[in-house]
1. Of the structures labelled 1, 2, which one yields -6500 when helix-only ellipticity at 222 nm (-39500 (n - 2.57) for each DSSP H run of 4 or more, over all residues; to 500) is computed from its coordinates?
2. Ranked on mean count of other Cβ atoms within 10 Å over residues 117-124, which label among 1, 2 comes first with the largest value?
3. For distance in nm of label points 7 Å out along Cα→Cβ at positions 133 and 365, find whichever of 1, 2 sits highest and give me its label.
4. Here Rg and Dmax of the Cα atoms in Å has been calculated and equals 20.4, 74, so which of 1, 2 was it run on?
5. If you work out percent of Cα pairs over 23 Å apart, for residues 53-260 alone for 1, 2, which one comes out largest?
6. Consider the structures 1, 2: one of them gives 2, 11, 17, 16, 12, 11, 11, 9, 7, 3, 0 for P(r) over Cα pairs in 5 Å bins from 0, in percent, for residues 165-252 alone as calculated from the coordinates. Say which.
7. Of the structures labelled 1, 2, one was used to calculate mean count of other Cβ atoms within 10 Å over residues 189-196, giving 23.6. Name it.
Structure 1
Amino acid sequence: MIELKPLQQDAYNAWLVRGRRGTIEGTTGCGKTVIGLKAIEEILSSGAKILIVVPTVALAEQWKIEVKKFLNVDASRSLRKPAQITIQVINSVRWQALDYDLVIIDEVHRTSSKCNFSFLPISKFVAIMGLSATAERADGLHMNMAKYAPIIFRISARAAAKAGLISEFIVRNIAVQPSNDEGARLDELDENIGNLMSTMLVKDFAQIPRLAKHGDRDAMELLSLIQKRIEIIATSDTKLAVAERLLTNELKDEKTIVFCERIEAAEKLMKPGRLMYHSASNNEDDIKAFTANKSGGALIAVRALDEGLNVVDCKRAIIVSGSSVKRQIIQRVGRILRKTPDAKNAVLYQIYLKGTKDEDYVEKRTRYLEESATDVFWE
């Protein structure tokens, strides 16, 4: 029988009180999967049919393993060969009319777009449980899900740490001066972006991508300039040099995830004993090898591991580059918050180019973390 921790039980009870329909938003590592498994366990003996919907194949396989481990049930991965518990990637259920006693939608924020959301209005589900570390979306599309599974309980990182579900963590923001070349190119781009913005009669930047999509030349040029700025920030040799020093010295005996936005940057950090993981490779064997390594090592992640997959026994992460989107930073820090036997606290390093837009990105990301971090250091 699955026994929930008190805070997890509170979340589960809130779902029951709301008629078994709602979304639990909880920091990564707080046990959202276990809460979902508890919901399955409660109705399994009655012969109920359960559907688990996830955004990726890797996450589907992870759920399959957890179902076997906790419930000793072999879940099916096919709608054509359904079992009592069926696990599907969201792409496979779009526009399908389904009938289940319980549907669990993991990373529920990914289900809110028009296509991914399409199966919900035409299906029959007695109970719906959504799970996510960041259920709300900047584009407001999470309101689609709110009609069927509104957020009914939140587990913050601070609350989860206080309850002993995850590790406490600190943030170290490390400033570096851009090289002369990087600085000159960024200054020129900043000036061009500012000049172009001043000529455009657009108050809300969120309108720019839509205008560009419809052929607005100024909007297209603006996005091109911003992309060039992002490229310089993401591939900065001065930032990569600091990351290399951390990996070689301070973190040489620590298991560390390094988050990059470009494969080009990640390749410069690759050395014997280090592993690379990105969305195109989708190589879970590298994650398993990284997890199995008890003596340190680095996993270089390129626009991957931002959500879903469990990476255990890792307490250090370096962000070489990233966006200012709340979901990304919350998901990334979550990779290092899972409790480990040694009870070691986690450390997140953010490397940024001082005096550039990169500093703005880090300041914004840090504001999202300040409520849950034990300390924030600017170095």
Structure 2
Amino acid sequence: MIPGGRDAVQMPIRACGRPVVTSVVLARAACPATGSVRDHRPWRGSRSTGTLAVMKAAVAMRYGPPGVVQVMDVPRPAPEADELLVRVHATTVNRTDCGFRAAHPWFIRGFSGMTKPKRTILGNEFAGVVEAVGEDVSRFAVGDRVFGYDDTRFGGHAEYLAIGQDAAIATMPDGRDFEVMAPATEGSHYALAYIRAAGVDDNSEVLVYGATGAIGSAAVQIIKSLGAHVTAVCTSEQVDLVTGLGADRVVDRTATDFTADARRYDLVFDAVGKCSFRQCRMLLKPRGIWTSTDLGPLSQNPLLVLATRFSRGRRVLFPFPTIDREMVEYLKGLVESRQFTPVVDRTYPLEEIVEAYRYVETQQKIGNIVITVAGDGD
């Protein structure tokens, strides 16, 4: 009660929200992810000649549409003493990447750079193999298959990235591909943060609106792993997919008005930021909670938190998601137990990352868009 297995799921089209909005972006400003924000010295390819090792990366030197991103050769990073160098095999393009590339909403510039990006290589989640380790690294070894998340330095849209050993990173579960694990952290950590903040447990009844997006599809699976009852809202084309994710009940929003549902919920989770507390209020139990991943019309949702905070009735929740090593290990455990598998819509090679950005911004994707960087034989 809320107080006061499968391998990669491949599906075609539909769902997402506006490019990076809301608490997802605000969380970075309030609680940046674990890890240093310093720039890395370049990797020396040969000490005798002093030549620099290079890598391919998707680079955006200015803010703008997908076309500002170019794949080019850049210096390869070198790990500091407490860091590891990861050979990236797969990454993703998601709402966060789109928002930081375009500097939209406008306030992103306050911590990504006012006139041009501080971080020119985006990509916040990744899966790959440890290529080298710093002298103080004890948690990982060369050859480990790892996955993780870094929305402070980014860097996943490249052949190599450097990341601290105590950052949001873990070894991959046995038997899982890079393309499965690369999208295992972004949408899922947002979903998990909201679910934990709302106090969902095995007595909870939850409605998830936008159940086919990266956040929503993860939310359905995570909520089910806790033993709660899940009602998922999606379009008619995706009913079978959402049922396969474990939803106890599916509402086709193209055939019926989900806000007229006679059932009442402990939590209504708008995972795409496209409805409002006013619309969903009557879906809540007397002490139910409504939450959204978006700021809402006129940025009202944080204000509604204050307005309903001390109410003995229905409340609005607007958490600031963060991710750390513990959360990545928790998500790894869900994948290992087959209680969570990221939904993958399409896969693009790094050379076609501009097309991936364009597709994400159609707001028609299902789950996640994966970018392959290195082949298994590379």
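1. 2
2. Between 1, 2, the highest calculated value is found for 2.
3. 2
4. 2
5. 1
6. It traces back to 1.
7. Among 1, 2, the structure yielding 23.6 for mean count of other Cβ atoms within 10 Å over residues 189-196 is 2.
Rule-based calculations on the coordinates, nothing more; no lab input. What you are looking at is a predicted structure, and each value in this text was computed from that prediction instead of being measured. Cβ atoms are built from the backbone, for glycine too; each structure is taken alone.
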